[in-house]
Structures are given as structure tokens and as C-alpha cells.
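A short reminder: the numbers here are calculations on the coordinates, not readings from a lab. The model shown is predicted, which means the values in this text are computed figures rather than measured ones. Cβ atoms are built from the backbone, for glycine too; each structure is taken alone.
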Structure 1
Amino acid sequence: MSPKVTAPPPAPADAVDPAPYAGRFDAPAGGLRRLAARGTIVNALFLIALSSLGLIKGFAVAAFLTAAQFGVWGVLVIAFGTFGKLKQIGIGDKFIQQDESDQELAFQKAFTLEVVTNAMLMLVLLAVIPIYALVMDASQIVLPALLLAAAIPAAALQAPTWIFYRRMNFVRQRSLQAVEPVVAFVLTIPLAAAGLSYWSLVIGLFVGRWAGGIVAAKAAPYRLRLRFEKGTTREYFSFSWPLFVAAGLTLLIPQISILVGEWKLGLAGAGAIALAGSIVVYTDRVDGVVTQALYPAICAVRDRTELMYEAFVKSNRLALMWGLPFGVAITLFAPDLVEFVLGEQWLPAVALLQVWGIVGAANHIGFNWSAFYRAIGNTRPMIVVTVMAVVTLAVSIVPLIEWRGLEGFGMAVGLMATASFVGRSYYLAKLFPGFGLLGYALRAIMPTVPAVAVTLAARALLDAERTPLLAAGELVLYLGVTAVATLVFERKLLREAVGYLRRRTAGQASAPA
């Protein structure tokens with residue numbers, strides 16, 4: 001069932017001429033689609049590599065620290081992570097979205113606001129750190145927290161990476177952003193082995209952040225100057241305040257979940273909620289790769305509704321090729337995952353894992369809608385949809401947990417996901433008149449239906465005792481049928497996506513891909 005859309009038909013692949021968008025998109029030669037497709041690959045590789053580096057560092061340092069020492073670092077991470085999340089108010093997004101004639105001046109004005117924002121954050125943290133230490137009864141966090149606060153100005157020096165992001169030069173952007181985690185990794189582990197306990201992590205982060213800031217500042221194509229204009233401040237504030245509020249509200253979702261879960265279900269219940277929530281965290285992180293790669297290109301063609309629509313539909317269909325099967329697989333194989341991998345202590349979490357699997361799959365449908373609204377400069381819908389989700393969870397979570405325990409929490413999460421789906425459906429219909437997210441979702445589900453049907457049929461026919469080998473065999477069957485069905489349903493889009501990644505020969509360079 002395909003949705004009816006009134007938007008004009010899409011232009012041929014790579015038919016976008018960058019010339020009309022020179023003010024807002026100063027990318028190197030190459031079609032926007034090709035640059036976005038390659039950017040997705042680059043972002044994915046860097047994300048995987050740097051995430052793995054951070055994971056290895058955490059486990060390696062943990063080998064040299066006691067649980068209490070690592071706990072001090074955990075408290076610092078929670079405190080700085082919360083405030084850091086609130087600082088992500090979209091200054092970089094607005095810089096990429098603007099189309100001023102003097103791009104150096106535009107960058108300097110955005111850089112000034114970033115410096116001011118980081119200075120304000122540092123002052124807030126300096127005031128809050130002693131209070132936080134008193135409330136947590138952890139006076140030992142004060143000195144390391146002060147050192148981490150001193151690293152905040154370095155974050156502003158990394159603003160030049162926005163320039164390469166806007167140009168869709170993802171290799172340069174990600175290479176500069178990699179300096180901080182790589183330096184921190186190289187420095188932290190030897191310091192931990194030398195006996196510096198949690199100070200090894202603090203020093204590693206401090207030095208890494210300043211190293212990343214200095215390298216990015218030196219690589220800046222534009223001069224780093226402070227240029228303050230009231231008009232620009234108002235423009236950026238109008239763009240950013242909804243993102244700030246939405247980020248703050250989003251932080252309430254895990255806080256409500258964990259606090260209410262621990263209150264009503266104890267630490268074991270809170271642990272089950274955290275484990276299940278990691279599914280959505282993982283899928284959101286992977287989806288972010290696609291969104292980050294597309295955003296500069298979306299900004300470049302924001303007055304071309306047909307190209308915006310094409311970017312939305314194709315990026316979502318590509319994400320759904322893995323997102324829906326992954327979420328459904330969690331739901332199908334959650335009992336096996338607990339029994340054969342996690343252990344029987346997680347048996348109460350099976351139903352919750354199954355719900356989160358469906359939620360994770362559903363969240364892929366229209367997942368990057370907010371990037372298109374940011375591109376046209378309208379960020380207020382993010383507040384509306386976030387409020388809908390948070391209020392739905394807050395109102396339903398306690399009574400449903402009282403009624404059904406962990407299953408009730410899963411129901412509350414399902415209601416929250418439904419509210420979010422309804423909200424983004426409404427705003428997508430406003431942006432792309434005639435577009436129906438429900439019909440689009442039904443089409444996206446089609447490749448997964450045969451895989452589920454074959455897996456359930458195999459279970460019914462075999463009717464055997466569950467073993468790791470049997471579960472693995474069913475998983476292979478499920479993945480194989482999914483791959484074949486995806487090739488059948490989406491072969492044209494897959495062929496197009498592969499074509500974007502191929503290098504064009506000199507004879508093909510002027511022809512549409």
C-alpha cells in the first residue's frame with residue numbers, strides 16, 4: 001500500500017546542480033546524493049571505530065580501578081553528560097542551515113555564540129559542582145570536576161569542524177573530531193596502569209579535549225574571531241531554544257523510567273529497564289549516522305520540495321531495511337537471548353525486551369523527520385512531539401506498572417512510542433502534503449512479513465525443545481529470508497544506492513548517475 005503524495009516527482013539521481021545553492025552549500029564537486037551516500041559510509045566507519053575505542057578504554061581502565069574508584073568517574077560522567085546534553089542547542093545546525101553571502105562572517109558569528117554558550121556552561125558547573133558533591137556525599141569529585149570544567153572552553157575551539165560538515169567533507173570533519181578520543185585513549189590507559197585511578201580518565205579527557213580543540217582551530221579555513229550581532233543572536237535563539245527545551249525534555253524519559261522503575265520494582269526492575277532501553281539507544285545511534293550525512297544536503301535543497309521528499313523517503317527506506325528486521329528479531333528471539341546468552345536472572349525482562357524490540361522498529365519509521373524541519377528553520381515541532389511523548393509516559397507509567405509490573409512498563413513505553421508516531425505523522429503531512437506515514441509504514445513492513453511467517457512456521461513444524469543450535473538456525477533462517485525479501489521488494493533502491501558509492505569514470509562525470 002503506497003501513500004499518495006502530491007509533491008512533484010523526484011529529479012533524476014545526481015541531477016542537482018550545486019550552482020544555485022552556492023551560498024548555502026559549498027561542497028566539492030559531485031552530486032549531492034553521491035556525497036550523502038558516501039558520507040553515510042564515512043560516518044558509520046568513524047562511529048564504529050571511535051565507539052569501539054571508548055568501549056575498550058572503559059574496560060581496560062576498569063581492570064586497574066576498584067569499583068568505588070570507577071564509581072567516582074561514573075558520577076562525573078552523569079553530571080557532565082546531563083549538562084553537556086543541554087548545551088547541544090543547535091548552533092552548529094543553524095550555521096549549516098544559513099545561507100549568508102559571507103560565509104567567513106557567518107562562521108565567526110556562530111563561533112562567538114558557541115564561545116558564549118560554553119562560558120555560561122562552565123560558570124554553571126563551577127556553581128553546581130560543590131552542591132552536587134554535597135548532595136551525593138562525594139567530596140572527592142570536586143577537584144576532578146573542576147579540571148573537567150576547565151576543558152569546556154576547548155569544546156568551542158572544535159567549531160571549525162562545522163565548516164567541513166557543511167561542505168560535506170566528512171573525512172576531514174571526522175578526522176578532526178577523532179583527535180580528542182584517540183589522544184584520551186593513548187594517555188588514559190598508561191596513567192591508569194601507573195596507579196592514578198579515576199584521575200587517569202579525568203586527565204585523559206582534559207588533554208584530549210584541548211588537543212582536539214587546538215588541532216581543529218589550526219585546521220580552520222576561516223579566522224577565529226569574535227563577531228557579536230544582536231540580529232544574529234535573535235536568529236540563532238529563535239532556532240535553538242526549541243532544541244534546548246526538547247533536549248531537556250528528552251532527558252526526562254530515561255530519568256522517569258529508571259526512577260519509577262526502581263521505586264516500584266526495585267534495582268532488578270531498573271536494571272531490566274536499562275537493559276531493554278539500550279536497544280533503542282543503539283538503533284538511535286545508528287540512525288544518527290544517516291541523519292548526519294544527509295543534513296547538509298537537505299539544507300542545500302530546502303526550497304525544492306520534491307528533492308526534500310525524495311531524500312526523506314529514500315533515507316527512511318534504507319534505514320528500515322535493517323531497523324525493522326532488527327527490532328522484530330529482538331521480539332522473536334528475546335526468550336532465546338535471555339536463556340542462552342544473558343542468563344536466567346534476566347527472565348523477568350523477556351516481555352520488556354520484546355516490547356522494546358517493536359518500539360525500536362517503529363521508531364525507524366520517519367526517524368529523521370526533525371532534520372527536515374531544522375533545514376527549513378522551523379524547530380518548534382520538536383517541542384510538541386517531545387512533550388507528547390514525555391507526558392504520555394509520565395501519565396501512564398505508574399498505573400501500568402502497578403497493574404502489570406514490568407509488562408506494564410512495556411505498555412507505557414508502547415503508548416509513548418504511539419504518541420511520538422502520531423506527532424511526527426502530523427508534521428510530516430504538513431511538510432509533504434498528501435504523505436501518509438501509516439501507509440508508508442505498511443509498505444516498509446512488507447519485506448519482514450515473509451521472514452516472520454517462515455520463522456514461526458518452522459517453530460510450529462519442529463515443535464522441539466529449544467537449544468542454542470536450534471535458536472541459531474532459526475535466526476539464520478530469519479535473516480536469510482529477510483535478505484531475499486528485501487532484494488525482491490527494494491532491488492531498485494538498492495541498485496541506486498550502490499551506484500552512488502561507485503566512482504564515476506571521466507566519461508560518466510557529466511552524466512546523471
Structure 2
Amino acid sequence: MPLFARSKKKTTELTSDTGKETENSYHPPLNNFSSNQTNLLEIYRNVGTTMMPRRRDMVRIFGTPNRRSHHYAAVLDRLDDLNRYLDNTMVSKERDEMDSQLDEVLDLMGNLEQAVNSFIRAKGEKDKRANFMEEFLLKVIGNVRTNMISRVIQFRLKPPEYETKWYQVATMPVMKNIQVDDNMATGETGKGGINTVRFYQLNKYDKSRQGVFKAGKEFIKDTDKYKQYEKYIRKKYKDDPDTRRRILNEIGLFDISPEEETEAHTAQIAGIKTSGPFEFANPRLAERNVALHRLNLLLGENLIPWTELATQLTDGQIVKGSIMQKASGITAGGAAIADLFSFDGKDDNDPKKINVKDPNLQRFLSKLQVLDAIAFHVDRHIGNYFIQQDEKGNVIGIKGIDNDMAFGTRTDIDNTNEKASGRFAGLGQFVDKEIADRVMAIRPQDLVAALGDLLEPEDLAALIARFEKIKRKLSSVRLLKPDEWNDSTAAAMLAAQQESKKNNESTSYYGRLLHGLRNPELYKENF
């Protein structure tokens with residue numbers, strides 16, 4: 001039955017006019033349903049879901065499978081297999097058994113994902129059912145899987161106190177298929193080194209719920225190869241300016257900008273594929289943005305704003321990319337330029353002032369550094385993380401943005417020379433104990449399961465290699481509890497950074513920030 005067709009058969013209506021959360025699924029309000037066939041695609045877009053859909057949900061929109069519906073029937077059967085296990089299995093309090101259960105759930109999710117992909121391939125991009133599964137169901141699987149693994153990692157450190165079924169572990173924050181259009185635009189835009197972003201109102205009833213859309217890219221120019229080819233063309237057609245101009249214009253050599261050169265250099269440092277004049281490599285920048293948010297969830301942190309793949313409809317054109325929740329606070333670079341850092345401790349008369357020795361500033365930057373070290377994020381300058389404060393001026397959070405240069409193929413986590421590896425800083429001399437414990441509780445297969453739908457195999461292999469190195473290196477750094485970050489640790493990190501600058505190296509995000517504040521001329525280089 002077509003997605004938007006109207007059935008002549010009478011359907012069962014819900015008996016409540018309000019949304020209801022049950023152990024089985026999220027039931028949207030009655031007024032979101034038609035009296036006949038339910039358009040779940042629109043409901044999920046507007047209401048969202050917190051769990052895997054059920055067979056009944058799929059049947060409401062697509063009907064029951066007929067005898068020839070092998071691919072559709074397989075999706076429903078695999079969905080039943082997964083939900084049956086989630087509904088009927090208690091989470092073990094024994095770690096080995098819990099991990100075995102997790103592996104079984106992941107296998108069931110993998111079987112479902114395989115069935116969904118088979119359906120999509122069989123039906124093609126014009127099939128509305130295939131579009132629904134690709135736009136929504138695959139995303140739900142990825143997000144449920146990540147949230148579930150994150151909770152199990154916490155259970156490894158501290159088993160659940162109460163009897164818990166796996167369906168409770170598999171719940172997640174409300175997830176939607178994010179699509180934005182001109183009607184949702186706030187009119188605000190922003191620009192980084194090379195990319196322009198656009199802001200959208202994601203909930204018309206909640207003005208604070210804003211997202212920042214960043215378009216994906218089909219390729220990143222390998223500017224060195226382009227310049228080599230340009231030199232070749234100019235020499236070959238030196239006596240034929242019209243042909244020379246036509247060829248150079250066709251491959252875009254006239255369009256290379258300093259920003260593109262910086263982008264290409266950063267991508268090459270990270271080990272992200274770049275494209276020459278006659279070769280194409282998809283850098284998957286939007287997927288890398290989402291992947292860092294997922295890694296942040298696995299680490300049990302709130303260092304990266306909520307990020308999801310999204311589509312933008314503007315001027316009749318559909319653009320794929322990612323959307324990130326708008327971060328509050330002020331960037332470290334913005335605070336430095338506005339002279340909002342205090343070197344004399346907390347200023348009670350001016351809560352906007354940021355105490356540079358604030359223990360939480362040190363601690364959260366340490367956590368962000370661990371996250372970026374695992375992901376090999378080489379572009380964490382002072383303009384792409386926000387510092388958040390409470391009404392009294394205390395630092396309460398750090399939010400990293402602009403994360404599409406993460407998860408390249410580099411694995412040399414000890415190379416912190418800025419000429420060779422951008423702004424990569426490794427682990428640093430002090431590491432927050434909470435995040436270190438979380439790292440040690442993660443298995444490599446957890447990373448593959450949570451990020452495998454976003455990253456290429458070579459990116460995943462490099463991620464695992466870095467992750468194992470970092471786990472080994474955690475035994476040689478000093479792990480600090482929340483109350484052990486103080487003036488002494490601040491002074492030690494500044495001293496280490498000042499010493500390392502002789503070799504043009506980077507030691508810690510905090511030391512780098514403090515060193516920059518002591519030497520304002522560096523802002524011109526780094527922001």
C-alpha cells in the first residue's frame with residue numbers, strides 16, 4: 001500500500017488524545033493520526049520517538065506484507081526478533097554476562113540493519129517506504145545503539161541497582177528525522193574559516209531550541225595537486241590562452257582560496273581524504289560531526305552539543321549536512337578578545353569574567369582533550385569551543401563545535417608538534433579520572449558498533465589503534481579527581497606549555513589557552 005494512500009478499511013483509533021509513553025513505543029497524540037492509514041513518517045518528524053518502532057507501527061504505514069514481500073517481511077521479522085529480546089531479557093549484573101547480552105543485542109540490531117539495507121537496495125530511491133527507512137529507521141537504529149552502549153559502559157563501572165530490562169536500556173532522548181526549511185530559519189548566519197552555517201528554530205514553542213545547520217561537502221580540494229596541474233596546463237597551453245583558460249575554469253583552479261588551502265592542509269594532517277583535479281574522495285564531514293557527538297555519549301559526557309545528520313531545503317534545493325544544537329556561552333577566543341578573563345581569581349562584581357584558574361575550566365578542558373585525542377581532532381582552536389558559566393560566574397561546562405576534521409587515519413598520538421599536526425595536543429600531563437575510568441570500560445567493538453554506520457573502515461581502524469594507545473598511556477599520566485584541580489595544576493600546565501613552545505609543541509588545551517592569554521599576540525595566529 002503506498003505511503004500516502006487512503007485505505008477503505010476502518011482502522012483502530014487510539015483512545016487518548018494525548019501522547020503516551022509505554023514500555024513498547026511512543027504513541028503520538030490522537031490528532032496526529034488520520035482516520036485511516038497513519039502517516040508515521042510525518043508523525044516521527046514532528047513528534048519523534050524514544051524507542052525502536054514495532055511491527056504494528058510499520059504495518060500502520062505500509063500495511064501487512066503480501067506473499068511477494070520478501071524484503072519487507074524480513075524487516076518486520078528482524079524487528080520482532082530485536083524487540084522480543086529487549087522486552088523479555090533482564091540486564092545481568094555480572095559484567096561478562098552483561099557483555100554477552102550486549103553482543104547478542106548488537107547482533108540482532110545488525111540483522112535488522114542488514115534487512116533494512118536490503119530493502120532499500122531492492123526498492124530503490126524512488127520508493128517511499130525505502131526513503132522512510134533510510135531517512136528515519138536507519139538513524140533510529142544508530143542512535144538507539146549508541147545510547148544503549150553508553151548505558152552499558154556505565155553499568156560496567158556500576159551495575160544497575162534495580163532489575164532492568166533491555167528495552168529500558170535501549171531508550172533514548174526523543175529522536176527525529178531532522179529536516180529544516182526557510183520557514184524555520186532565524187535569519188542568523190555564521191562563518192568560520194571556510195564554512196557558512198545557518199541557524200534554525202527547531203521547536204516553534206521553545207525559542208531556546210535552536211540548531212546550526214552545516215552543509216556537507218562532496219570533496220576537499222587537494223590544493224597542492226591542483227596547483228601542480230595548473231602549472232602543467234599553463235606550460236602546455238602557453239601559446240593558446242583560450243584553451244588554457246577554458247581547461248582551468250572547468251576544473252575550478254581559478255577558485256582556490258587561502259581558506260581552501262587551510263582546509264586541505266588540516267584534512268591532510270588528520271588523514272582525511274582530499275581530491276585532486278581528476279579524482280574524487282568523499283570526506284564525509286557531516287558524518288564526522290555526528291560521530292564525535294556519539295563518542296562523547298559513549299564517554300558519558302556532555303562536551304559536544306547534540307548533533308544529527310540533517311537535510312536543508314532552501315530555494316527549492318535539498319542539501320545534506322549536519323545540524324548541531326546551538327551552544328550557549330562564549331567562545332574562548334571571543335572571551336579573550338572581549339577581555340573577559342580574570343587572572344586575579346573570581347570577580348564577584350562581574351560574573352561575566354571567567355576565572356582562568358577555575359578548577360572546572362581546567363577539568364572540562366582536560367575532558368575535551370581526551371575526547372579529541374581519541375578522535376584525532378586537529379582543529380580545536382580557541383574559536384571552536386564555548387565556555388559556559390552560571391549566574392555567579394562559575395564555569396559549568398565546555399562545548400566543542402566545528403568537529404568535522406575528526407576521525408582521520410592518523411594514529412601518532414604522541415606527535416604534538418604544531419607544524420606537523422595542527423592543534424592536536426595528545427593527552428596532557430593531567431587527565432580527569434572520571435573520563436579515564438570511562439575510557440578503560442569501553443571495548444573496541446563498542447566503538448565499531450556505535451560509529452560504524454558513520455565512518456569508513458580505514459577511519460574505524462585508525463580510531464581503534466589510537467584508542468588502544470590512549471588506554472595504555474593513561475597508566476603514565478596523573479589522574480585527578482574533581483576536587484584535585486586547583487591553582488597548582490593550573491601553574492603546572494602553564495609551565496609545561498611555556499617549556500614546550502621552545503619546540504613548537506602543544507601540551508594541553510588549558511596550558512595552551514593560558515599561554516595565549518599571557519601572550520595576546522598569539523590570537524592573531526590562532527583565532
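Given a computed value of 21 for relative contact order in percent (Cα under 8 Å, 6 or more apart), which structure among 1, 2 does it belong to?
On the way: 1: 21; 2: 12.
This value belongs to structure 1.
17.3, 60 is what came out when Rg and Dmax of the Cα atoms in Å, for residues 276-411 alone was calculated for one structure; which of 1, 2 is it? List each step's numbers first, then the result.
Working: 1: 17.6, 55; 2: 17.3, 60.
Answer for the origin of the read-out: 2.
Out of 1, 2, which has the highest value for FRET efficiency 1/(1 + (r/R0)^6) of positions 108 and 132 (r between Cβ atoms, R0 = 30 Å, to 0.05)? Let's see the in-between values first.
On the way: 1: 0.30; 2: 0.90.
Sorting by FRET efficiency 1/(1 + (r/R0)^6) of positions 108 and 132 (r between Cβ atoms, R0 = 30 Å, to 0.05) in descending order puts 2 first.
A value of 0.15 was computed for FRET efficiency 1/(1 + (r/R0)^6) of positions 76 and 100 (r between Cβ atoms, R0 = 30 Å, to 0.05); which of 1, 2 is the source structure? Walk me through the intermediate numbers first.
Numbers: 1: 0.15; 2: 0.70.
Structure of origin is 1.
Suppose helix-only ellipticity at 222 nm (-39500 (n - 2.57) for each DSSP H run of 4 or more, over all residues; to 500) works out to -26500; of 1, 2, which structure was it derived from? List each step's numbers first, then the result.
Details: 1: -26500; 2: -13500.
Among 1, 2, the structure yielding -26500 for helix-only ellipticity at 222 nm (-39500 (n - 2.57) for each DSSP H run of 4 or more, over all residues; to 500) is 1.
Say we calculate mean projected area of the Cα convex hull in nm², for residues 92-203 alone for every structure; which of 1, 2 gives the highest result? Please list the in-between numbers first.
Working: 1: 8.4; 2: 10.9.
Across 1, 2, mean projected area of the Cα convex hull in nm², for residues 92-203 alone peaks for 2.
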